[in-house]
Structure I
Amino acid sequence: MKKQIQQGFTLIELMIVVAIVGILAAIALPAYQDYIVRSKTTEAMAALDSAKLSVTEYMSAQGATALGTATADEVGVALPGNAKFISALDWVASATAPQITATFANIGNSEIDGKKIELNGTVNADGTIGWTCNPEAALTAVKYLPANCRAAVPAAPAPAPAPAP
């Protein structure tokens, strides 16, 4: 008798492949969605960085005391015309502690949408400004923040250890 050569795959082999693809998709999809949200939050940081540069240039040209009365237009703090993921860029004038705040919008994540992230400036004696990133307290989704702002969010308290029996 002639031996028949196997053609195609068995049902078990196909089920194993489908299971492997399902496991990979279950891992990759949430990671991809987080990546998309993080990429959208970078627009706010780009706008804040641009505004920070404008404020620094204004201060070097006009002096630190001019920051105390300067308007957003004077220092160059303005919402970019092509902004998709921030709804506002606000300026708080101060000769010693200027502040720039961006409000997230249209991110597609309730943990981020409507929340704010701010850059707090400190005018140093040598005429420079040091900037600190400060997300608002309601912004608890640390994983979506840019790396330079994650340290500004206080860590959640560790759970209390279980009592020994």
Structure II
Amino acid sequence: MDYGAANRFVVGAIGEPGNRIFMLQVVTADRSRWYVLEKGQVAALAIEARGLLATIELDVAKGVDDVGELEPPNQIEFRVMEMRLGYSETSGMVTLLVAGGEADEQHEYAITPGQLGAVAEMGGAAVAAGRPACPKCGLAMDPEGHICPTSNGDLRHHRP
């Protein structure tokens, strides 16, 4: 379903590192919608956004809109299984398609390149703000400690 132009397009995480929920928020003229993402999807969206902006020759640092912060969700639409970005030279707008697991879970939005640039920056920052990596094994460490598999080869207690 085409929901038209997005007034705001925001990505971020809610919660503490190790227990965060990554979300996408899109605000249109009629309402706000929230979608649940995986951390890897946020990272991929940031990378793809930067690539698309480079293709259309928009300098992300100069063309980023101020989109504000992720707001706490009222109602989650669905968990995103697939995202697609496209660009229309005619309109100068970026098309974002988010799709869930069901046939009726396809929402399409028109966003500005500046909004996409902001999401590229926010997505990268949200992913980087996670748990620190262990200097020995590179796996994420919890605040309460880390059982490093390099000391005993055991990955059973590691949370990805």
Structure III
Amino acid sequence: MVLVREAGPGEWQLVRDARLAALRDTPSAFASTYQREAAFTEADWRGRLSSSSATFLAYLPEVSPAGLSGALEHSPGTAELVSMWVSPAARGRGVGEALVAAVTDWAKTRDHTAVHLWVTRENFPARALYERCGFSPTGERQPLPSDPGLDEIGMRLPL
């Protein structure tokens, strides 16, 4: 069974460790880099756990943390799903779906009508996860900020 909970400001070290693990594991999936975020201070990490956003950590009994996702206020009525990552040891066990559900629940409690995300075009496992969760491509494209040689596509889930 997957347990997902929102991380509080006092858990900045857990969030930092999961985020840095994600950036090491799949650097082409994120807009940032390991080198950039490894230099963040405690204040930087605490700032990421602000009241206008949410960071979720997923746990399995034998894998902790099993994954990470974030939610931001994107635009009026739309939340942005960010920083999505599932540990290699937890893939294929429902962790991704649980993290997406945590973000969509967060968005609903703030009266958002949609959740938006960016995913690297070639990240077929992530795209398949998002499609299983109800997201559809928006037709938006942009270069991945951390590697402009890769393209990202926008996806949207109406709530």
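As an exercise: helix-only ellipticity at 222 nm (-39500 (n - 2.57) for each DSSP H run of 4 or more, over all residues; to 500), calculated from one structure in I, II, III, equals -7000. Which structure is it? Source structure for this number: II. Relative contact order in percent (Cα under 8 Å, 6 or more apart) was computed and gave 25; which structure, I, II, III, did it come from? Here the read-out was taken from II.
For which of the structures I, II, III does the calculation of semi-axes √(5λ) of the Cα gyration tensor in Å return 51, 22, 13? Answer by label: I. State the single structure among I, II, III that was used to calculate semi-axes √(5λ) of the Cα gyration tensor in Å, for residues 22-69 alone, giving 43, 7, 5. Here the read-out was taken from I. Each of structures I, II, III was scored by distance in nm of label points 7 Å out along Cα→Cβ at positions 30 and 134; the highest score is held by II.
The numbers here are math on the coordinates, done by the rules we state, and not lab data. Keep in mind that what you see is a predicted model, and the values were worked out from it rather than measured. Cβ atoms are built from the backbone, for glycine too; each structure is taken alone.
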